[in-house]
Each structure stands twice: as C-alpha cells, then as structure tokens.
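Next up: the structures, one after another.
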Structure 1
Amino acid sequence: MEQILFKHNRPDRTVTFDEFCSAGGFSALRTALADMSPAEVQQATIDSGLRGRGGAGFPTGKKWSFVPRDLPGPRYLICNCDEMEPGTYKDRVLLEKNPYLLIEGMALASYALGVEHAFIFIRRGYELAAENLRHGIAQAQQAGLLGNSILNSGFSLKLELHLSAGRYICGEETALMNALEGIRANPRAKPPFPAIKGLWGQPTVVNNVETLANLPAIISNGPAWWKAQAATSEAAGTKLFCISGHVRVPECFELPLGMTLGEIIDGPCGGMRAGSTFKACIPGGASTPYFTQEHWPVPMDFDPVAKAGSRLGTGGIIVFDQSTCMVAATLNLTRFYARESCGWCTPCREGLPFVQHILERIEAGQGKTGDIDILREHVKLLNYAFCALAPGAMGPVDGLLRHFEYELQEHIRLGRCPLAA
C-alpha cells in the first residue's frame, strides 16, 4: 500500500522542513488557497469519507458542517493531541517524525471553516513532539505559510501550541476547552455543542491529530483516491494502528483501513512472540471491549468492529497471550480510569472506585459469587455518567464478562487466578 501519513518519514530522525516541501509538502495548501473555495475544501472532506481518528469516528466533514457561518465573532479550531489512553501512541509517533503534515492539515481545515486562530492542545509529556511543532510553526510562518494573508491569499491563520495540564479527562473535547480557557477541566453539558458554543463561547471544532494530518492527501490527490486506499470498498483511507503486547513486532503501522485483525497480527506484527498463543486483545484503545480468536476475521473498520461488539476507537491494539490473567488485566485498566476520573458526576466518581474494589477483591482471592452480577449491573449503570469516560472504562469489564466469565468464576471458586501454578 502507499504510505500517506508516514510518506515523508525518516527512519532515525524528524523530517526537515526543506525535505517535506521538496517532496510535495504544503502543495495542498497552495492548491486550496489558489484554486478552491472554503466550501470546496469542506466538500472534498465530506466526499472522502474521512471519519475522526481520535476515537469516536464521527464523519469529519459533517462535523464541520455544524459550524454556523452567520454568527458574529471569531470561530476556533482545536487539534486534540492529549493522547493519554493506555496503548495509544500514534499521534506521538506521527509528530515526532513529521510535524509539518499536521500544520498543513490545520491550515486547510482552518481555511475551510473560516478560522483565523487555531490551537494544538498537546499532552505535557510529549516533549519531542511539542518541540517539533514549535520549530515547525516558526518555519511555516517564516515561509509565509502561516500568519497574515498566507501566500497573498487574504486568508490569515495564527497557530498556537498549548501544553495540557496532564489529566486524561482533558482529552474530552469540552473538558479540553475548559482547560484551554484556564479553568477546571470538567466536561460541559451538551447541548449547546462546541460547533455552536465552544471555546470562549464561540463556534469551535475539535479534531484529532491523525484526522487533520489526512487532509493534505485528500486535497492533493482527490477524495476518491484517498478513499480507495482502504482495504475494502466500505472503508475509507488508511489508519494508524499502534500495536503493543505479546507480538513479535510491537510498533505503530500505517495500514489500509479494513484489514482484518488476523491480517494485522500475522502480517506487519510478525505473529505472536515465540512460545505465545493469542488469547485476546483490546482492538481500539484501553476503553474498548476485548476481542478473542473468533474475531480475527473482523475487518478493522468502524462499523464492522462495532457490529462485532467493540469499537475501533483510536486503533490501539493491545495483544494478550495465553499466560494473561484477564481479571488482572481488567483491574489494571480500571485502576487507570478510576484514578483519572475528574470527579464531576456520581456514577464516575463513586462507580469506578467501587468496580475497582470488586475486581481487587476477586484478584486477592476474596471474591463472592454475587460479584459477577454486581459487575454486570455496573456496566449498565455507568452508562449514565456525564461524559464518555465511565462508559468507556466499562468497555474492558464488559468484554471480561462476555468472553471470560468462566475465568472470573474460576477465580472466585479457587480463590486465586486459575492460570497460577
């Protein structure tokens, strides 16, 4: 397949500004400003079928269409690079190798939306990525590709980098906007949605790094070409899959969207590590229900994964072999989410620590027969939280109950992990 997001990558360093430009970098922005209206850029994005790569998978062009054009005052674009979900590291890899693709993508999106002030909200620990972006923004400004009247087009864009305060909840788009405004990072009630009333009360679009980085290829090559890079006719484009766990090659790969789970593990991942056999995986980041061997034929695309009972999410695949205690793995993830709750609503603030307590009790050999029913009840109850953090946290618990209830039962019956010697 043809690499789109990793096209400019160098094996051991960040691509330079001159290398990026000499290989066609910023040509999409030049084309858009010279030959396309903002509405045409937006329509090309709609026609491409690009869906958000940050987890929700909402159609990008449709999201843009919700922004009203007749409201007074500015509108904003925010790039969400607050990548804190365990097993997800694709945006870091992308920015450490090539920050210019995102900068160009943000300029294209801003042009389409009529935005003159955009922000990159980045995880505090991504020091190299942040430094690359600072350097890249300065170079783009010096070359006349950011700032006032870009390429003498009359379109102006100020692009700012903002370091996150360092909490997982900051990745939720409305909590992110609160953090950017300098107030407590709690999620906001919706409606109104950010496209109507977002940052500082103005229309705002929040897109993920990978989502925005696809725009230059869509504009340069056309939406039909970009869409056809997928593995199936139902999918669109490529996807960054970040693989970790018990495989031979744990790495971030750019692959055609729609490849099956088995093709990914046996292909670029090189199969399971020596002495390991596949038991389960998290298919789309730590907030998604487990897949098992029976799911190997599932195309890794938004709708097929959802139909199979999980979510594609961020594309973060964490692979577990036969030695993994799924109760312990689920407990580990639940601890993360219980710690990262902002405490804004009762289901999340009280429910996640309680689920953690139940799993800890089972793992400590003190489980009770009713614990499984309590867990199953909380998978339903935590769907009533204020934002998606608690329902997402219940993804692995839901997968544990659907695919590994026998392991839970044995854990409780034996008073220890059934895999223990």
Structure 2
Amino acid sequence: MAKISKPALWATATFIVLGAAVTGFLLLGNQSGSQEASASTQAAPAKKAIMVSATPLRSMTFEERLIVQGNSSAKKLAMVPSKIKGTIESIFVDEGDPVRAGQTRLFQIDALKLQKAVEVRRHELAVARCALREKQANQEVIEADLAKATLDHQRYGKLFKNKTVSADAYERQQTRLKKTQAQAKHARALVDLGNEQVRQAQAGLAIAQKNLRDAMVKAPINGVISKRFMEPGEMGDPGQPILRIEDTSLIEISASLPAQYYDRVTEGKTKMRVRVYGQDLGELPISFKSPTIDSRLRTFKVKCLLKNKDNLVAPGAMAKVEVVLRRKQGLGAPKEALQQRSGRFVIFKALDEHAAMIQVQPGMETEGWVELQAKNLALGDPVVYRGQTMLDNGAAIKIVKDAN
C-alpha cells in the first residue's frame, strides 16, 4: 500500500468535515422551512363574511319636484275708505270682528252736515216747483191772449177785405197777433226752463241723499277686520282706507319659480304640494300662472287656492311649496345602495350568502330613494344598502338587521 503524506491526509480530513457541516446545515434549513410553511398554513384563516344590511326593491312613484318658499294671503280683500270727505264720527267695529257684506255697519262720517244738505236740497226743489207753476200760469194767460189776438186778426181781415175798416186798424191787429205769438213762445221757453230747474233740484236732492247714505259705510265683503287705520275724529278721505277686511275662507298660496320652468307649468294641470308650519295641506292644482316673466328677477309667479273652512291657515303665513313637474312609476332602491365603480353605477344584490354586483342606470330621486333601471333586477330583490362599500362581486356576506 502506498504511503499517504501528512499534508494530503490533513486536506482530506478537512474536506470531509466541511462536507458534513454543509449537509447538516442544508438538512436543518429544509426542516425549518417545512416547519414555517406548516405554521403559515395553519395561521391563514378562511375569508370572513361581511356584515351588511339589505332591503327589497320597491315599486314606487318618483317625482321631479321644485321646492320653493311661498306666501299665503286672502283671495278676497277690501281696503275700505270713506266714500266722502269728512270727519269720522263713529267706528263700529274693531280688529278681529267678523263682518257680513251689506249688513255690518263699519263707520259713519259726520251725518249732521249731510242731513242739513238734504234739507237745503229739498227746499231748492220746492222753490223750483213753485217757479214752474208760476211760469205755467203765465203761459196760460199768454196763450189766452194769443187765441183772442188770432180771432181779432181774422175778423179784421174780413172787414178790411170788405173795406169796412181802415188799413191802419187791420195792421194794428196784425202787429198785436205777432207780439202775442212772441210772448207765447217766450212763456213756453220759461216753462221748459222751469221743468229743467225742477229736474236739476231733484238731482241735487238725490246726490245729497246719497251722500247721507254714504256717511254710513257697510261691509262690502264677508270676512274679518284685519286692520284699523284711523280713529274717530280724524278726517276721512276717499283716497285713504279706514279699515281692511279679509275673507279668510279662501286662501291663495303664491310662489315664484325660476324662468327656465315656465313652459313646464300648466294652469289647472300642474300640482302644488303645500305645507304651512309643518301642516300638510295636500296637493292643489295651480290656478294661476303669470303671463309674463319678471325681467329683473327672472322668475314667474304661480298660485293655487285653498278652502280654509276651519281657519287652519292665517293670511300672511309662510308656506313650503313643492311644484310637481313630472311623475313616473319605477323600481326604487335606497340612495345609499348606489355605488360608483370604475365610472359605472352599480348596486349589490344579496343572494344566498354572497353579493352580486349589478350595473344599473339611475333615474329620478324621491325622498332618499332612487329609480333603477337594470335587466337583472326585479321587484322584491334584496339590495345591500349598508356595508356595500366593502363589497366586491361574489363577496361573502351575512345579512343583519338594523339596530333600530
């Protein structure tokens, strides 16, 4: 056997030791990696279901509405002034008093002066009638003279023709006849003047009597006294109101709408939903649409009428007005159920234990619900409206009820 040198033996031993160390390190690494993989496999839990709330799709009426502030006022209102100028003698009503048309006395202007004026006019009429009778009597006298002058002229004419009287005598009869005819004409004119004077006096008396009647002013409409502007002792004038009467049985609700909606509002067809201080007064048809648009504000006015039998609304109250521009029946879901993913609108339909993402086309919105249009949706389908922000298509879900 060949003899091995010491350096060669030392190198061989070193190589064997290094190989054993490497082998042990590799075995240890493999064992550690296997243990880590096993531990990792045991630590990874199964995907948990996401807690969500869902509600079924509804069939509902969607509305396009315009919400504005409106005002309420009495449809019938009367500002009552004095009919004649004079001192206010008495006011018989106060604010809040009910009145009836043509029956309730409101106030009276100084009546004594007007009563005296009526008496004066009566005397003037009596004088005119006496003067007329005098003129009529004078006419009768002149008419009698005319008849006699006519007969004398005819007789003298025959005598002159027979040359019984002179031409001078006949001419005097002609002159007398013409003079009497002129007097008769004047007497008739005086009688006509007397008749006109009587009619003038009658008209003056009628005016004085009317002024006396106008001194006592009665209610022109049914309603209540809403304002008293003047007091007894002040000077009444036809141009200044003394009382204001409002008929609260019929209330007019008015509102101003933006000009761009003008062609979408139709009298008698478009409806207004009215609330006054939280009280729902129902849906009323628009009874008036302004024929023009305000060029300064770019708005137009609409009105509706409310029968106010129980005096639920006081004139002057502010109203919340919803003008219904369009109605449509459709499938609705809560607005919060709608999501936007990758530029598309989607909702999540709750199936057995997972969610299905469905693309939808949203439409009109009413009271927190939005109209949906989609092929894969039907009435009653449950859609997720809470927890949907954490969902993806096919995500595991668990439907829970709201706390409330």
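Nothing in this text is a laboratory measurement; each read-out follows from the coordinates by a stated rule. For clarity, every value in this text was computed on a predicted model and none was experimentally measured. Cβ atoms are built from the backbone, for glycine too; each structure is taken alone.
With respect to distance in nm of label points 7 Å out along Cα→Cβ at positions 121 and 217, the largest value across structures 1, 2 is given by 1.
Given a value of 0.00 for FRET efficiency 1/(1 + (r/R0)^6) of positions 153 and 209 (r between Cβ atoms, R0 = 25 Å, to 0.05), calculated from one of 1, 2, which structure does it belong to? The correct label is 2.
If relative contact order in percent (Cα under 8 Å, 6 or more apart) computes to 28, which of 1, 2 did it come from? Label of the source structure: 2. If Rg and Dmax of the Cα atoms in Å, for residues 233-320 alone comes out at 16.6, 55 when worked out from the coordinates, which of 1, 2 was used? Checking each candidate, the match is 2. Assign the value 54.7, 226, calculated as Rg and Dmax of the Cα atoms in Å, to the correct structure from 1, 2. Derived from the structure labelled 2.
Taking 8, 14, 11, 9, 9, 9, 10, 9, 7, 4, 3, 3, 2, 1, 1, 0 as the value of P(r) over Cα pairs in 10 Å bins from 0, in percent, for residues 49-184 alone derived from one of the structures shown (1, 2), identify that structure. Traced to structure 2.
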